[in-house]
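These notes open a run of structures that come right after.
Quick note: the coordinates plus some simple rules give every number you see, no bench work behind them. What you are looking at is a predicted structure, and each value in this text was computed from that prediction instead of being measured. Cβ atoms are built from the backbone, for glycine too; each structure is taken alone.
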Structure I
Amino acid sequence: MTRSQIASLQKSAFTEAIQKHDPESAAVIHSLSGRTFKYGSLLHDVAARKEQLLQETGKNEDTIAGERVAFLVENSYDYAVTLLTCLTSNAIAVPLAPSFPAGELRYILNHSEALALVHSVKYTKLAQDVLSEGLDHTPQRVAVEKITEGAQASSEIQLSSSTPATEGGMMLYTSGTTARPKGVLLPISVLTAQAQSLITAWGYTPTDHLLHVLPLHHIHGTVNALLTPLLAGSTIEFMYPFNVDNVWKRFAAPFLDSAQQKKPITFFTVVPTVWARMLQSHPDLPSDLKTAADEAVQRKHLRLNISGSAALPTPTKKAWTSLSSGNILLERFGMTEVGMALSCGLADEDRIDGSVGWPLPTVRARLVDPDTGKVVEGESKEGEKERSGEIQLKGPTIFREYWRNPEATKKEHTEDGWFKTGDIAIRKDVSSLGAGQGKSGDWATGPAYFIQGRKSADIIKTGGEKVSALEIERELLSLPEVEECAVVALPSEAWGQKAAAVVVLTESGKTAGRKRRGSEEPQPWSAMDMRRALKDKLVAYKIPQDMKVVEKIPRNAMGKVNKKELVPAVFGDLERIRRRSISLAEEKALQRALEKERAKETSGGAQN
């Protein structure tokens with residue numbers, strides 16, 4: 001296939017916008033190396049990668065449409081190019097997490113029936129290992145070279161306005177409430193609607209400079225922090241994985257005398273755990289760095305700081321507001337299937353503690369009583385019983401389907417087309433706070449939404465990740481030491497929630513534990529043994545942090561476990577667990593502080 005045959009890319013809101021952006025403006029920056037890639041190079045690099053993809057898969061413009069293309073590429077300009085290559089080919093991009101064990105990656109490749117596995121040089125061995133066994137069919141392996149310098153644009157890329165037979169898009173995998181992850185199909189029309197909605201609500205512009213520290217196999221990192229800023233012409237600076245010291249140094253850099261012409265960060269969207277870690281580390285910053293960082297996070301520089309993917313503790317929000325001289329964190333609610341659905345507004349009055357705000361532009365939301373199926377009208381008022389209901393959503397930002405799973409797609413939608421989120425919320429009148437008066441836009445008016453929790457007890461939100469308890473249970477039950485198990489969520493000061501396992505051991509499990517030093521006496525299988533056994537089966541954040549061994553797990557007549565009753569019966573009162581979690585966190589923080597002081601004293605003594 002000659003280059004001229006694919007000199008055009010599929011026209012979309014994204015390609016049209018990128019072509020119109022200032023070609024000299026920075027699209028992507030690699031924070032640590034300082035390498036900068038301009039908007040003028042982006043589509044040319046996409047066209048070159050598309051040519052390679054078609055050549056190595058033996059496909060053409062028509063036959064690649066609708067095919068799933070999985071990829072393992074680090075968070076970088078190459079990731080943006082690879083994602084856009086899929087979208088402009090009308091293929092379905094399937095981003096993979098390099099942190100996942102090979103078994104999980106194989107499941108996604110099998111389930112998606114991927115045509116190809118595109119990978120960067122960094123992940124060559126991982127790609128080879130994943131493709132070496134356990135696949136129903138083997139995707140074509142496509143190795144791509146790292147782009148170290150953006151393409152020199154000699155001419156403008158042509159955009160094809162032909163209507164493809166199959167609409168491309170992206171497919172993200174979510175644990176949901178089932179034992180196996182589901183593929184959530186997001187056509188490019190849905191991705192466009194999600195990005196445009198966020199631009200309207202959050203005001204992305206070409207002057208925004210976004211620091212990106214998020215993983216890129218989730219909606220948060222891909223839509224909020226990559227596709228939307230690309231649509232708006234903003235600059236994305238990648239710094240992944242998250243390192244709290246590097247983040248503080250980057251924020252401070254433009255305000256230090258030694259700054260190397262770095263621009264201030266104007267946009268930072270992360271999970272509550274990141275905000276907590278930044279607050280914890282702030283007191284230990286060197287004085288000059290702390291002064292510069294304090295300046296950097298004020299609103300006149302950091303235009304928007306957002307927290308999402310898990311509930312934001314009020315103490316964290318208040319502490320950040322104080323540190324940043326009043327730059328209040330904006331909270332929002334979203335999920336893989338819907339992108340961002342609810343959000344607080346840009347106006348201070350519309351950043352309400354404990355609230356996720358209002359339905360975003362083009363999003364329709366309602367509350368439905370999960371017991372009666374009736375729509376909950378009005379809002380909850382002081383002194384009255386709270387009118388809670390499941391959040392249900394409708395509109396152009398909602399996903400199309402669960403891949404190859406029509407039963408699940410049907411189950412998660414009402415007959416009249418509303419998507420059932422599984423999250424319970426109430427609406428409250430917030431006018432007394434000056435909120436909901438339209439100061440952030442016409443969309444942010446009236447009663448605000450307050451999330452109450454999951455309808456399902458099988459979703460654990462830990463450190464911004466959503467983990468399926470059923471998936472963990474499946475892996476535990478595959479171990480010879482485990483007879484029965486139930487995985488539950490426990491409160492955690494550090495992570496919001498943490499996974500914990502209740503286990504009935506097999507006879508072999510009762511003597512399968514690691515022996516104590518100096519003793520030959522058999523030991524029962526322990527929490528440490530469990531974590532070792534699961535290390536190669538589950539990504540680290542899915543592995544339970546606690547384990548309790550019991551003789552029997554109570555079940556009802558249908559064989560189901562009531563986890564709400566199981567948790568206090570086995571682990572005790574949740575409030576006590578939460579307080580102990582806070583106490584342990586404080587003890588660890590104090591211990592770290594004392595160790596630092598001792599180190600300083602020792603260092604000082606040595607110098608004297």
Structure II
Amino acid sequence: MITPRQRYSGPTVGYFSMEVGLSPDIPTYSGGLGVLAGDTLRAAADLDMPMIGVTLLHRQGYVRQHLDSVGNQSESPRSWDPSTQLEAMDTIVTIEIDNRPVQIRAWRYEIHGSVNGGRVPVYFLDTFLPENDSEAQKLTDNLYGGDQRYRLSQEAVLGLGGVAMLTALGHTDVDVFHMNEGHAALLAIELLRLQLDSRSPGDLNGTDINAVRGHCVFTTHTPVPAGHDQFPEQLVRQVLGDRISEVILASSCFQDGTLNMTFLALRFSRYVNGVALRHGEVARSMFPQYPIDSITNGVHATTWTSPPFQRLFDSYIPEWRKDNLYLRYAVSLPLEAVANAHREAKEAFFHEIDRRTGTKLDPSVLTLGFARRATPYKRADLLFTDTARLRRIADRFGPFQIVFGGKAHPRDEGGKELIRRVYRAASELSDVVRVVYLEDYDMSLGMLFCSGVDVWLNTPQKPLEASGTSGMKAALNAVPSLSVIDGWWVEGHVEGITGWAIGNDRPESDTEQEISSLYDQLEFSIAPMYYKRPLDFAAIGRWSIALNGSFFNSQRMVSQYAMNAYQHVAREPELMLAEV
């Protein structure tokens with residue numbers, strides 16, 4: 001594995017993602033996909049890897065969430081001024097969208113590696129220019145907003161415009177183009193157009209396609225067919241124009257009159273991966289004609305480790321920042337020190353809850369945390385299925401606390417109803433279970449959330465969780481998971497050591513069995529240990545650091561991309577596109 005101690009000698013990588021989470025002050029992310037992209041780029045900087053990030057500016061950000069007293073969600077724009085965070089670049093590129101030229105500029109952010117001085121630039125593409133008409137100016141306003149035409153236009157800015165921008169900025173040494181999800185798949189069509197040069201699309205041949213494939217890597221995050229962007233051919237021709245559409249047609253990427261962006265990315269990628277071992281299995285069953293590997297996600301350890309645990313690791317494991325694998329030595333940390341660091345992180349989180357809501361939680365009480373996108377398959381309300389059982393558990397061990405966070409997409413009515421159900425359950429159980437739903441969950445709140453609860457709850461419907469990363473962040477802070485065995489938890493779960501399983505390890509959910517298992521774990525494993533054997537509980541947290549924190553980090557993940565994807569792709573000299 002590559003570590004910051006070693007010098008990466010592989011190719012330069014262009015990393016394309018519709019969203020990137022770099023800072024709470026740059027609200028160009030909605031959730032896990034964007035935060036993962038940010039962690040990937042941070043790890044590349046730590047490893048001094050030549051990587052360049054490309055994303056959209058999203059001037060209106062993702063939505064700001066507002067919740068009323070009964071859990072009704074409303075939204076407002078999260079407008080921000082890029083000039084306060086980013087450097088404006090003078091370079092302008094032009095692409096065609098809807099039969100008119102659209103000009104694109106870039107804003108630059110530079111990530112400084114936290115270990116050895118590596119630098120990774122990230123370019124945010126922006127169409128808010130006076131040369132563009134009002135509709136074109138809005139193309140980089142909203143993340144996941146608008147209709148199909150708006151979405152396809154955004155993907156054109158990212159894929160077609162992103163490749164053009166790298167060339168115009170002088171990044172002609174990019175050898176690998178990494179598509180983080182199918183939103184970026186049009187970059188392959190731009191590479192193919194450049195490969196054709198002055199030839200007509202009708203002259204396209206297998207050598208041209210293989211030349212582009214030799215430069216492309218694709219990471220898929222979606223475990224269900226409905227989650228993949230698909231656009232009708234007529235719309236594609238209207239938005240992208242005849243030349244690009246003919247290239248798509250000549251490369252056999254229209255299927256039954258539809259352009260599926262996942263199929264486009266699969267067709268033009270030499271290396272494809274899912275984001276966890278089980279997700280790789282699911283992806284291979286969905287797309288059996290393509291070889292799909294697995295690289296399990298990871299989180300950026302120094303970003304997501306809370307200050308109390310950073311100080312603890314610095315004292316006992318000083319090499320952990322340079323090489324996250326050293327966190328395996330957390331197994332020798334004094335349990336009292338682990339418990340004290342966790343108590344400090346918990347008190348900091350509860351102070352923030354009090355500041356935001358006026359609710360004073362008790363740090364001595366068992367507290368569960370659940371923070372992720374509010375959408376039905378995440379099943380945030382599974383814990384409230386049998387309120388009578390919850391009351392019996394509370395009667396036996398005393399009241400406990402649950403903290404929720406997460407936004408529903410503005411058009412996800414099922415997700416909004418899920419939040420309302422959590423609010424109703426909280427009201428019904430208010431005498432025995434204290435429930436707080438924190439409004440407008442973002443990166444800054446997430447940093448406190450993942451370290452400030454006692455148990456990280458995760459209840460997705462299998463097999464819909466591709467990976468999940470919030471439990472990895474919790475593990476870095478000695479917070480064990482109580483989770484359905486799906487996504488990364490298939491690999492990270494060791495029963496009673498790194499946390500606890502909900503249900504069985506079969507690939508499909510058995511809801512009734514999972515509900516029963518959830519309550520059994522709370523009543524017979526977690527609550528008794530927390531209240532009667534606190535040092536044993538701290539030992540579970542210590543194992544979470546040693547086994548999961550040391551592995552499920554972005555340093556390991558990016559090293560695997562370097563060895564399995566980037567260097568493998570670049571070993572084919574006959575496929576090089578030096579002019580790109």
Structure III
Amino acid sequence: MRRLIGCLAVATIAGTGMSAAPATAGTYYRDLSQVSWSYTDSRAPAASHADPADPVPLGAWQDESGATHVSRVYASFDLSSLVGRHALGARLYAKESTATDCADRQIEVWRTADGPPHPTWQHPRHPLRQVGTIGATSRCPSPLAVDLTHAVTSALADGHTTLSLELREPADVEGQLAHGRQLDAGYGLKLDVSSNGTPSTPTELSNDSRPCASDTAYPYLPATDLRLAARFSDPDSSDRPTGEVEYWPVDHPDQRTVLTATSVSNGSIHGFTVTGTLNDGATYAWHARTRDDLDESSWSTTCYFVADAAGPANPPAVSSDNYSTTGPNTGGTPIDLTFDANGETDVAAFQYSWDTLSIPVTPVGQNWTDPFDGDQFVRADHLGGSATLQLVPPESGPVTLKVASYDRAYQRSTITTIRFVVGDTSPRVTTDQDPQYETPLTVHLAPGPHVDSVSSYEYQVDYGESVTVPAQPDGTATITITLTDPTSNWVYVRSHSPNGWVSSWYRWWIRLDTAPTVTSDTYPENTTGGGPGVPGDFTFSSGVSTVVSFRYSFDGAAGTVVDAADGGSATVSWTPTASGSHYVYVSPITSDGTQLSTTFYAFTVAAQ
């Protein structure tokens with residue numbers, strides 16, 4: 001509920017002698033939109049005076065020539081903003097600009113049919129019923145007010161979105177000038193309504209994340225710490241409504257328990273935890289509703305579930321007909337496995353993993369998916385039965401499989417662990433030449449031991465995307481790869497067989513030597529030569545075809561770059577100034593700016 005104060009001052013109500021209804025926290029106040037307002041004149045029976053700017057006559061009055069007129073006032077108000085809301089109070093306000101007699105004032109307020117927007121004396125709107133009377137006041141002229149709560153609520157109940165009104169003097173005094181008066185055209189007629197948005201019926205009901213089930217077969221849910229949730233909303237956006245859930249055993253509808261959460265975030269899903277333990281095997285029903293300080297929604301759809309007090313007491317029995325758990329296995333064929341409920345009559349599915357048995361996480365409510373249809377699960381052939389499946393171990397060597405049973409309430413048993421030792425079946429990998437940096441390398445693939453047939457190979461280079469290539473009828477394949485790391489590269493290869501077997505990875509670490517060759521006739525490596533002041537030529541060479549230059553540094557000086565000539569070599573001249581040990585670092589640079597491995601070249605300058 002929101003609070004918006006209308007245009008009415010308290011003094012206006014007090015001046016009428018009528019008391020205002022006490023404000024309720026959160027009540028929404030507003031002046032309803034005026035669709036039309038006008039007055040009629042008995043002396044101009046075919047005319048309508050719409051949206052008057054001058055004082056508005058009501059009852060008998062005289063014109064400048066002394067002729068007597070009788071006028072009635074009409075107005076229509078738009079109720080559409082109240083549709084779906086609870087109208088708490090409604091008051092019609094006006095203000096007299098002139099009046100002769102206020103002690104005997106008896107202005108009648110009538111609800112009329114929704115006829116023409118601006119009626120005439122000759123063709124007035126059809127009166128339906130009198131809905132109020134504006135009586136005497138001590139002030140004269142005075143502000144006017146009348147309670148139209150019943151008129152507004154009746155119109156809404158009848159399905160109307162417009163309330164049409166007529167103001168007139170009682171028939172026995174309507175022609176008497178003493179009872180005539182004028183209304184303030186600037187103030188007009190105002191219909192001020194206080195209302196409350198009726199809280200919305202909760203939606204998106206879920207129990208333990210599963211959507212509400214209103215039709216059989218009802219889901220089984222844990223009997224302890226069960227979570228019931230729904231989305232609670234109130235049309236008054238600033239409201240923080242109260243959420244309420246009620247649950248009971250279907251066989252004992254008198255045993256109802258109510259869970260309440262106040263100040264729920266408007267429009268949010270709120271969950272309630274059922275504390276204690278429900279009766280095992282009993283069917284329960286529950287529903288929800290939204291409340292605020294004044295109103296409450298209808299109850300939601302009724303949901304049903306069956307309480308399950310305990311998960312499987314025994315772990316599953318796990319066995320294999322073709323793999324031993326006590327000795328090595330050659331591999332090459334998937335493991336045939338049987339998971340058995342081990343005497344537990346309510347086992348519905350089994351969970352398995354070569355790694356960790358994770359707790360299944362599924363979307364909540366309407367987007368919920370059954371974990372038993374997901375990865376790591378296989379359903380039992382019947383409740384309390386078994387399941388058979390084939391699994392391929394993730395690696396060669398010792399591997400461990402973990403298996404657990406689940407009942408219909410997704411309660412898990414303890415875990416059974418079974419171990420196998422699997423022989424290496426990774427493919428054979430050979431090449432025709434030594435691997436070189438950025439040079440296409442032809443690689444031959446062949447089935448590994450105990451693999452009878454291969455349909456395809458999967459490979460990765462330096463942890464990149466996996467690439468799959470088909471095998472030839474004899475089970476072999478040839479691929480071409482390019483090594484892009486100047487120092488070391490990893491190549492992974494495994495085979496896939498028609499029987500579902502996937503071999504372990506063949507892991508190939510390739511270390512590349514991209515360091516350049518450095519030679520000097522005057523100053524041979526690790527040898528004494530030349531002398532101080534004696535220049536020497538140093539030649540740098542690289543077998544990498546994309547090398548375009550070399551970076552070099554003598555005795556730790558700042559690096560210098562020299563372009564490579566055709567063939568990937570360069571020669572520089574250097575003259576030592578002192579005898580003794582000296583060195584040079586040289587690194588090739590490729591056309592894309594990559595600096596390859598560095599050569600350290602040491603030599604000794606002879607003394608003179």
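What the table below lists for this structure:
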item: For semi-axes √(5λ) of the Cα gyration tensor in Å computed as 92, 45, 20, the structure of I, II, III it came from; result: III
item: Structure with the greatest value (metric mean count of other Cβ atoms within 10 Å over residues 79-86, set I, II, III); result: I
item: Structures I, II, III, by distance in nm of label points 7 Å out along Cα→Cβ at positions 95 and 231: label with the highest value; result: III
item: Origin of the value 0.5, where distance in nm of label points 7 Å out along Cα→Cβ at positions 31 and 375 was derived from one of I, II, III; result: II
